[in-house]
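Once you scroll down, you'll see the structures, which are given as structure tokens.
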Structure I
Amino acid sequence: MTLMKTFMASLALAALATGSALAEPALIFDLGGKFDKSFNEAAYRGAERWAEETGGSYKELEMQSEAQREQALRRLAETGANPIVMTGFAFGNILNEIAPDYPDTKFAIIDAVVDQPNVKSIMFAEQEGSYLVGVLAAMASESGTIGFIGGMDVPLIRQFGCGYAQGAKAENPDIKIVANMTGTTPAAWNDPVKGGELTKAQISQGADVVFAAAGGTGIGVLQAAADGGILSIGVDSNQNHLHPGKVLTSMIKRVDVAVYEAFKAGEDLETGQSVLGLESDGVGYALDDNNASLITDEMKAKVDEIAEKIKSGEIEVHDYYSDNTCPALNF
């Protein structure tokens, strides 16, 4: 951690300790920072949209270390922030312990289920959106080999990889899928150098499309793919613009909408669990001017038809969380 980051983290926590008693919402970003161009940044956009539309203000905190999680949550609650939204499953255990201490505070957690009466657990059907980009990857691949690079090796990221593989194999049963995880610690979310190295290794194995589900690490994946003359697939936020004409698409995960809706609900936030998938536009694939030349009319028609079949239940995408298995990909 640099001296400046240490100072900024201390300053943020000091500000929280002296915060207003007014009930402002709050957002805690997970490791990787709010401008990771992926998961955290999507959350930030949701908060900013709420602020712009309402003229309201909110508290925010960027995590700099694992040790800050409990301190940050408690200080936000004690300053009267309500609701408090956090990005990432890593907050789950700590929130489960802390939530009962602040029964009048509403909490929202993205990507984890915390069974407490004052907690909103927001999950996504990542496998459904990943299935769609897997179909597109298989259709775009000329080599018959595609890649997947995950961040931290956890069930959430296996959910992405399994859906991707299932979609690709539905389109091309003979396709080869090369898969790697960046690491087993939270550092795996913010290691673009390692992401680039893994991408180069997959290129050497014949991959000509690589899907990155790795937070800030994915920036290195997309860069190495562009440099190596292959296509990449972004994640969470629309990352097509990072390398126009070289990012096949992005698997959109509407974290921004989840944060916006939680802030909008305020202290009246409805607790319990929700799952956002294709049916609720919680996930999908990105099509814009940056990748329009890569997605043919045939590809779009095919993937849109598949999306409707997933919504109707005609196509069932395997849920990794249901049994901790991945039939389409041997992790």
Structure II
Amino acid sequence: MKSEPSGHIPVLLREIINFLVTDTNGIYFDGTLGDGGYTKALLKKLDSHGKVIAVDWDEKSVEYSEKWASPETRRGRLSIHRANFCEIKEVLSIHKISAVNGIVLDVGLSSRQLDTGERGFSHRLDGPLDMRMDNRMTDSVSHIVSKYSEKDLKEIFFKYGEERGSAKLARILIRERQRQTIVTTNDLVTIMKKYWRPKFFVKSASRIFQALRIAVNHELENLEKFLEICWDLLLPGGRIAVVSYHSLEDRIVKNIYRKHQDPCICHRQVPVCQCGKIPDAKIITKKPVRASSEEKIINPRSRSAKLRVAEKIEIIREDS
């Protein structure tokens, strides 16, 4: 497995391409362009008539694509837009496309984002406490930390970070922000280090930074919204592949896949379905696909990755 020039290594790349491409002349949607790993692999796999439409709401990702996507490729087989993946319908409509053959979504961060201190995503690098995926958004993480109530902070840390010290940290931040401004990653890290035992600090800091990033970018709400929208935008036989990195994301993907495969809401004791809801999906991966031991060594970021794939099936209604 070769890394991208930027140092980014696409997670589960081979598995995604093998699962996703069912028609080499089809149209595919990459909902998180990032550094272009999946998009480039799709273009390589597809025939000359195949096309990829990719989006990212991170301005830097779109700018970076200028380095690797030639004008000839863009004109013929690749279209890139700065947009959130939830805007898939609007983006496809620009190209007068009503449905695609496949959709891929990697809801993690790229190595470039994590390694850029100015973005504020990592507790290991000093920089503004920002974490906005789209810098057009009004509020950053520093706004959350400085303005939210103790109750709201506790809920964010517990719900999105699953951090046992959520109440403790929320209480500390309310007190500390009366004494100082909390506007950089180092400000937050320094506060945590004062109250956290060293052996627990790294894991707790990772959870807290994850929670704040999810909150400021509305990541779980966007993922759920997207997964409901995309079923109507897949052709029968088309597939969706989603890579997630923690249990909250994976649970959403798993539950929505299951809902489309088995939408019946009738009571279990009812012998024959009465609700009339018809399945429109088939789950391809009964269990999430995980990275191989070799990939985990090459790319430690892949250790927590989970890939789930589902296929759109044609709805067959019985004549009334």
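By the measure mean count of other Cβ atoms within 10 Å over residues 224-231, tell me the structure among I, II with the highest figure. Please list the in-between numbers first.
Working: I: 20.9; II: 17.9.
Answer by largest value of mean count of other Cβ atoms within 10 Å over residues 224-231: I.
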Computing percent of Cα pairs over 34 Å apart for each of I, II, the value 23 comes from structure I
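Have a look at I, II and say which one yields 0.10 for FRET efficiency 1/(1 + (r/R0)^6) of positions 72 and 312 (r between Cβ atoms, R0 = 30 Å, to 0.05), as calculated. If you can, show how the numbers build up before the last one.
On the way: I: 0.10; II: 0.40.
Computed on structure I.
Any read-out appearing in this document is the output of simple, stated calculations on the displayed coordinates, not a laboratory observation. Computed from a predicted model, the values in this text were never measured in an experiment. Cβ atoms are built from the backbone, for glycine too; each structure is taken alone.
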